[in-house]
Each structure stands twice: as structure tokens, then as C-alpha cells.
Structure 1
């Protein structure tokens, strides 16, 4: 049986190849008890393969996955883990209550234990007043919340959530944040993949940035920002199309172009003047300049050369 002394999740040198493509390339990480751990990366970075390996849907080529010290494929590890997949996995013609009962029985719950689990899930997902409504008639946000509840019916101690807010409206996203924050207050470990930087900054104690199947940065949001930028600030400059700076000039000044904006970093705001004077001497016309503190989005761009949602 898994004990409380062991970490909720420990991954050691995990590798998964599909034909000639290495989707996960030697990833190692640990998730601590009660921690909310974010996995960030562009599409195809290996996040979903990593999650699917942990929950046993994908068999890795090498490496180890331990859940509370037990192999991930063992019954005790399965019981300790919950999984909320990105795709909705609920039965549209059953009610919310019937869905939860079906998922509960699948996890071996019955009788009073099952009824208590259903009641907790309905309350947690704010669906108690819609418990006996057929899922087909629920809004997209409600279906998403039911999907999350179904993954937690057996009250696991660690839950993996793969992009739980994809395609939901802003109000539903806020409700989902509150649900996840509720789990954290209960001491559950949460592993969370997202495409949204602000979600990671709000919900995650530590964040791993994954690219090309590897972890390229790991730490708290503040640690990641500090290790990438130190005390430097970011300057974004929009040039007129007619006077776009050339790649050589950009490189010389440590800049990079993303979505029509040139991004630079400066130690002191006064350096902006020097940068703009240099641009003017080259005949580049400046339309707009902004100075801001780097955030997770800046770190991601700095490390991968692209935006998360590209």
C-alpha cells in the first residue's frame, strides 16, 4: 500500500517514442504532498504523453513512474490517482447523478460510500441543483465540471488535470479555479497542464516548462522569471512596416521578433532612449513602446522562442 511518507508522484528518466519521434525524452520530476504542479508547453511538447504515461494509457519505453512509492501500474497507485482528461468523458444520456454513480462503481464504490462520494462531487462541482438533469441539457461549463467530478469520484489523493478549462466561458473558468483551489485546501496534490499562463501563475506552486519532450525550466513562477531575466525589464517595440529593422540589427541589440513586435530586455529604463536613438539612426520608424516586468509568458518566449498559444 502507498504510504504518506512517499511523494505523490516521482518520475525517473522517462522516455516514450512513437516510431522515430521521441515524445518524452528523459523527463524526471517530483511532485510534493499537497502541491499544485503545473506542466506548461506548446502543442506537441510531450505534456499529454507524459500525463497519459502516468495514468497508464501509454506504456513508456524506459524510466520509472512511482505514485506514493508504488509503480504507477499497481492497483494501489491507480486508487491514489485521479485523472481528468481534456476530452469530455461523460455519458450524455444519463443524468449527472447517474454518471457519477457509474464512474463510482467502476472504481469499486457501492452503497453508502458511493452515495457519500456522489454527494461530495455534486457539491464540489456546484451541480447539486442539476443532479437529476440529463447531461445533454447541461451547459458546456457544467459538462466540464461534471467531467472533473467524475475523475475524483473515488476521492484520490493526487489528481491529474489535462487542460480542464479548454473551450469554457470566462465565468466557468473562474468556477473551475475555485474548485481546484478547494482541492488544494483539502491537501490534494494537483498536476495541471494548461495553455494559459495566467492559470499557471494563479494555481501552481511550481511549474515545469516542457519543450521537445524535455523539461527546460522548473521552479516557482518568481524563480523562473528571475533565472531568465534577473532584474532586467522587457521592452516591446512596434515598428512601422516600412521601417522594420533587419534581423542583423535585432540580433545585435539582443532583440527578437514575435507577432510583429520587437522584444528587448534592459537593466535600466534609461537604456530605452539609446535603443530608440539607434533605431532612428538606422531609419526605423517607431510606432509604439511598452516597458513591463517579465512574467511567465516572457520566460516561455525567452526559452522556446514562441508564445504558448501558437
Structure 2
């Protein structure tokens, strides 16, 4: 877990560079909330605190959730999401090793469904460059909801590239025209594409350290590229390229840090390929045809339901026994 947290550091540094230090406040709130919620539940369940708090699983859940929500959202939003993830998605199932669903994605889904407006207030790298908020101003915004005189929330936030893309397509604009907007960079969104590259670097570190295997991230990115490539080749005016979908939204975070959860995912090598392919497929179709700009969280939860069936049908042959 410590190596997973270490692998997230490059993305956090990149995040701060492009969008400000508000994400550090969100990470701190999530970490504190996760540890307190975990301690209270362990006390209620009469379990020893030290071994379970020191395994860093609660902190990992907190960081993944914090990086998935807008960093300038009100302080209580990340607290509610984190507490729900730890209490209802982890501890009430019996703690680490017994939860069937990814806790961070449960917390994210609850927040997105319950507070959809707040969950769309993402900082814009372009707006932040024009109205750069100091750390103190971001602190004030998160805890009191107020901004400096003459600056409103719409001046420092904007739709994500995926959300902007979906909105413009529904207005009848063609893809080449849409991607000329300042919000888009060479790979995906300005700023967010750099964070995605940092997630990729952190994921490669986890692969090098053998914390994760190639099956899950490899299958996720490959299937995402295949689906988006097929639609893009069929109609480049209506569908974004594979490069965009691989580096946009939570693709890299999901590929290397979310679907690689060892508890809520499959255990067999073939099962991991099916699981990751399913998550990528659901993510793409939710993005393109669904009501949400991104679909990683919902795709993960849907495939979590299928894990027992996947494991049952992908068990490797045991030599020495009849088939």
C-alpha cells in the first residue's frame, strides 16, 4: 500500500502544478476522515486498531477517492464520501479482504448521484492561469465557499474535456471543430493529460515493483483503444480518437490504481483480462452513449458484481485431476 501511495505522488505533484494546491487539502481531509472512520468501526467491531490502521488500506482508499473528485469542492463532500466508503463499503462487509465492491468507487458513485452539481465543479487550468488562487484562497473556498472580491466560482471552474465534448456533440458540432477549443491539448485535456501521463508513470513503477500484473491495465487500455478506434474509424466527426479516450478522464487512474484492487477484483490471470475488458467496455459506452461524462466508477462496480462468476469460469486446470 505504501508503494501504491508513492506511485500516486507524481500525479499529485502534476495536479498541484496545473490546478493549484487545493488537492492537498482534499487529500488531507480524506486521509483524516478515513482513519477516524476506520478506527471507530474497528472499535465497534471489537477488532485491534493497530494492525488494520497500519496496513494503509484506508489511506489508499482515501487518496483514490480524493483524486477522483473536484479538489475545490466543499470540505464536507470529501468527508461524506470517504466515511461512506470506509463504513458501508468496507467495514460493514467485514473489513479488508471481505468487501465485494471497490470502496473508493462506491464513495465516488454515491457523491456523483447525490451531489451532481458539486461533482462537476472542476478547476480549469486555463481559468486558474488567469485567476490564480493562492493556497489561502483555495482553503477559504473549500471551508467557507467564499472567493476573493471580483472572482466567482465559474471563473475558476469549467466542464471537463469529456463533459465539454459530449455537450458540443449533442449541439451538432463536429469532432474536428470541437477539439479546436482551448480546453483540449495534444492528447486530451490541457493539464489533465499531464496528470494522466503521471498516473501512467506511477503505474509503470507498480509494474516494475511487481505490485500489480500487466493483465488488468494492459487489457483495460487495449480494449478502450479498440472500442474507441472502431467508432473513430467509422465516423471521425462524431467519435473521439483512441488517444483521447486513453488519456482522458479517469482512464489511467482506473487502469493502474482502481481496477488493480486485489480484493474486489478477480484472482485468475484470464479472469483479470475479462474483468478489465468489461470495465473498459462499460466505461467507453457510458462515456459515449450514457448520461455521465465518464463511466469508470460505474463500470468498476458493475464488473465487481461479476467477479465470483468470472473466477468460477476462469480457474486454471489443476494437474493431476480429471477435467
Structure 3
């Protein structure tokens, strides 16, 4: 066992990665199981506080210190894997390919895969607070940010700020040992971390997909039938050389009970020419919440694109409608 320990752990990592794929499948079909996430997060936080003490406790002896650390790391890794792989498809469904929020989903995926690498986690992440604290804070943010809207119908703007606040608490408490929590170092760390978290939460909102909101259908056309609530004369491309009035309809998926505010932003050739007011989205509709607006599109040349972004009040991109000018 001692001779092939590293190899055996890598084989276990391969199994953990396969298990993560199963968690992704479960998350894509039963996302409301995320209500269990807070219990797992609490377990990781508490055991991460206790683990350094166990590793140094003189009465346990080297053998029991190693065994206790191994058990704690094993459970924490499994919970990280379940949480991060579970939320990955939920975030991916709300991601607009080619937009900045793709980076956040990529970071969630990297964190999920990293949690399956037993050798890397045990020997580096779990042992060093410079890795342990930010890794936990990011996982906490990613899970809470999607759980609040999905399970408790909290708007995305509020969920972002609440998740950021909890991530701040998680980071600081794991960065500093409990004996320093009531000293001046604690408050200095809180102040610095709060500034960093506030900066990323407020300015980095466009990087975070507005899960579980997502665009399910969109149409652009020359007219709109208010009785049938449908686009008239749908258009796959636009003619060049003249301004014209166009209508767009977007169907936005939101779970039952969720209320959020969204709008359309119209651009042509990269130039914004209209922002609609915010409209209240009420979740639970089978075909999605249908939001339609209209605007006079300026004259555009061949090859330019009409782009209509669907975004939340927090500035998060739900989806994008593109039409090429021919």
C-alpha cells in the first residue's frame, strides 16, 4: 500500500471523476436537490476548521493524526465533488456561449475536476490556507448563488450579494485560525477581504450566469400580434441600407415562484441604440415568460449584426438574439 499509494489515489481520482459525471446528470434533471447543499457546506467549513488542529494535536500521535486528516479530507473532497459537479449543468444552461460568463462556468468546471484529484487536494489544497480558504470561498459562492434563486426564489441580484457575503465569512474564518478571530488581525482581514469581495461581486456580475434563468426561444420580426402574443413575419436575416421598426420576443425560463426584473438591450454593428425598461419576470410558466419589445433599427451595412441582449437587473446576461444584415 505504501509503495503504490500515489497510483492508487490516482485510480480513485478516475472513479471520482466518473462519479462527478453522474452528479452532473442528476443536477441537470433534479436541480432542487440543492436544498441539501447547505448541510454539506457547513460540514466542509466545520471540518476544515478542525483539520489543522487534528493534524498538530500531540496526544493523537503521528499515526492517528494522519488517519484523522485522511478521513476529513476524504469527506470534504466528496462533498466538493457533489456540489460543484451538481451545479455545473445548472450554470451551463444559463450561459451564453462566447460571452464573458463562459469564464465563470469554466472556473466551476476546473474546481470540480480539481476536487477529484486526491493527490493534489490532499497534498496542496487541504494543507495550505492560501489554497484552502479561496477554494472553499469560491465553492461556497457558486453553490449559494444558484441555490437561493432555485430553491428559495431569491432574485439574482440579492442572491449575488448574499453569496458574496457568505463567501467573505468562509474565506476569513479559514484564512485565520480561530484563536485570532477576536484580535485585530481578524478585523484587518475582514476589511481587506470585504473590499475584494465587494469589488468582484459588484463589477464582476456580468461574469456570473444568472442561473437558473435561461433563454428558451427567441424571434425577430416585422410585426407583433398582441392577441396571439406572437411575432408576425419572423426574420432570419435583415436587409441592409434602411432603418426599420422591428419586434423581438424572448421566452425566459424561470422556476415557479421566482421573480426577477429583466430588459432588452438593442445594438447594431456594436452600437447600442435602445434599452427597454425593466419588466418583472414571474416564473413557473411552461413555455417560459414571454418578453417582447420593439425598436427602430438604424440603417446598417452588409455583414453587420443586430444583437439583442436579454439581461437581468443585476447586469447578468440571460441570452442573446443575433441577426445578420445581408
With Rg and Dmax of the Cα atoms in Å, for residues 135-278 alone computed for every candidate in 1, 2, 3, 18.4, 57 is reproduced by structure 2
For which of the structures 1, 2, 3 does the calculation of helix-only ellipticity at 222 nm (-39500 (n - 2.57) for each DSSP H run of 4 or more, over all residues; to 500) return -19500? 2
With distance in nm of label points 7 Å out along Cα→Cβ at positions 47 and 223 as the yardstick, tell me which of 1, 2, 3 scores highest. 3
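Throughout, read-outs are computed from the coordinates displayed, never taken from laboratory work. Quick caveat: nothing in here was measured; it's all calculated off a predicted structure. Cβ atoms are built from the backbone, for glycine too; each structure is taken alone.
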